[in-house]
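Some structures are shown below for you to check.
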Structure P
Amino acid sequence: MQQHTGTVTRGINNIYTVVEEDASYLCRIKGKQLTSVTNEYNPLAVGDRVSYVVTGTREGLILDRLERQNCFQRWNVKGNSNQTVVANMDMIVCVCSADSPPFRPRFIDRVIACSIGVEVMLVMNKSDILLTEDEFERFALYNKLGYTIRGVSALTGDGLDEFVALLKGKTVAFIGQSGVGKSTLINRILSVEQKIGEISEKYNRGRHTTNYSLMIDGPDFTLVDTPGVREILVPHGDPQRIAESFPEFVEPSKKCAFAHCLHNEEPDCEVKRLLEEGLIHPDRYDSYLRMLASLGVKGPEWMGKSDQSRERYRNMDKHEQEEY
């Protein structure tokens, strides 16, 4: 049979929609496993390029996954392995909100660390709700670090034209917590009807409404809506890659005493010296240490944290601790 090459645009229960030009096929993996893929939670993700053969009317079998150019990957605790959410994107758009759910910069830090080899843009939805002075300073810091940031309101339409202009000619995945308004933004931009969920009043977090990733064609760009999550764990692997996801560490790390310094317990660390001088944001550094903790490569649990922070953590309930 003739082999074809197409793009995965959706995957549900091991059935994948593969699109080639104007034709789409519902495909399964031949033999149920891809021999070239090992130690991964899912063999295929939306955006993957695959080789396949047609076996019937709009049906086919996937033979192999082609090499990925980039991906958004996170650690899946249940599967005890890395899970790729999307692949081969031109950009990851991290959607956050000013309130309901509240602005959580450490979530953004983890999104950046999960974006492997791909540009990240940060979009503040619900921008009609004012941030506190500290929140605004923290969000503006990302712009100083080189990230494109935008404020939009899916409710009023403010800022959408400028945001959409940045998507032209690109394939873009929206990533964010449940309730931040990813699907609402896509509805507004593309005039489609994705499910929209209400906010959980108990924990001020969104309820899951999109339960699988879906690629949607726009007029001159392509969007991928992904399931909202309450938290994201960075993928397990080389801890050096986590450090590299912090732009403010890159140049200073060249002056560290050790070539592969993790800026944790090592002596003569230039990153820690700049931290002590107030030239690196302490919350960003704490965020970094927590990512190392999830890989099992950091020192004491509360390294870098004050007594006041430790006491605040102990007084939180389980769900608040997950977000902290």
Structure Q
Amino acid sequence: MLVIGGTLFIGQALVKALVHAGHEVTLLHRKGRHKLGKKVANIVADRNNPEAVKRALAGKSFDVVYDNVYDWEHGTTAAQVEATARACGNNLHRYVFMSSVGAYGDGLNHHEGDALAPDDHSDAYVRNKAMSERALFRMRQRNGFPVVTLRPPFLYGPGNPFYREAFFWDRLRDGRPLILPGDGRRLMQFVHIDDLVGACIKVMDTPDIEGHAFNIANPRPLTQVEAVEAFARAAGKDPTFVRLPRERILRSGGHPMGPKMYFGVYFDLPAITVVVNKAQRILKLKPVEFNAGLKGTYRWYVRHKFPKPDYSFEDGLIASAPASAYSAPVD
């Protein structure tokens, strides 16, 4: 089987699980080497370059392909995804595309049959994921292409390269107050890396699911306050919040993606939540309990070195906050 993009969070965990299960795995990525062991073969190509991918895969045959790559710098378009899918040949059993709940664009309690974001959506990531899914499902309708797509929300667990849970743990361990944007009631939904990898493996052999999408997530969304309190419990700390109007944070230069961070990378976005009944019914999804998953993630975090945080932006915001903005943990 072929894993496209296997050197970051999802890909590494997936490759290790596939190798452990005894599968023959080949990795396609941009570098000539990887650190996933000698059992994993290597193909060099930039998946955003259709001709390079076509040349790299010429004469090769795979029964299952996992497409995990998104180029955060340049974007990965539907045309690039479709070109990769076509380059994988005609002998595929499954093509598993890693999408995102972001493909819905916005809104709460999405089922898999809900409309995805339009082609002209203002956010490139949302637009590209939605259009890529539509392109792959068109291939399914026209020639039976065996695609399955997965739509996870915020991913967490050991090995997470995004500065998310670690953002809060750094500040809790340093005894700092945590900035809470607005009222802290924006909803967030999570999925453990093991649950997502498990779904990837399950859809490989589950019958009659070609052309289907699956929401893969913990069933219950959390408010931002609930999520941060869970992070604090995992670290054995009591959080102190400084509540600041979101507009004020943004006017001061704060941005959900940084560099002036205030609430973890991409964690302060309008809510998108999903219903997971379909994955529970067909894939037998039984998600890792969030607090238990965070404890394991925190143990991994403690063992790994992260760059020393720059608190200067937050210091300015906190210094300007009135005393009434401070609060102990809330329900």
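Each value in this text was obtained by applying a stated rule to the coordinates, not by laboratory testing. None of these values were measured; they are calculated from a predicted model. Cβ atoms are built from the backbone, for glycine too; each structure is taken alone.
Observations on the structure shown:
- Given 0.9 for distance in nm of label points 7 Å out along Cα→Cβ at positions 100 and 132, calculated: source structure among P, Q: Q
- The greatest value of FRET efficiency 1/(1 + (r/R0)^6) of positions 36 and 116 (r between Cβ atoms, R0 = 35 Å, to 0.05) among structures P, Q is that of P.
- Label whose coordinates, when FRET efficiency 1/(1 + (r/R0)^6) of positions 20 and 84 (r between Cβ atoms, R0 = 25 Å, to 0.05) is calculated, return 0.45 (choices P, Q): Q
- Answer label among P, Q for the case where helix-only ellipticity at 222 nm (-39500 (n - 2.57) for each DSSP H run of 4 or more, over all residues; to 500), calculated from the coordinates, equals -10500: Q
- Calculating relative contact order in percent (Cα under 8 Å, 6 or more apart) for structures P, Q picks out Q as the one with the greatest value.
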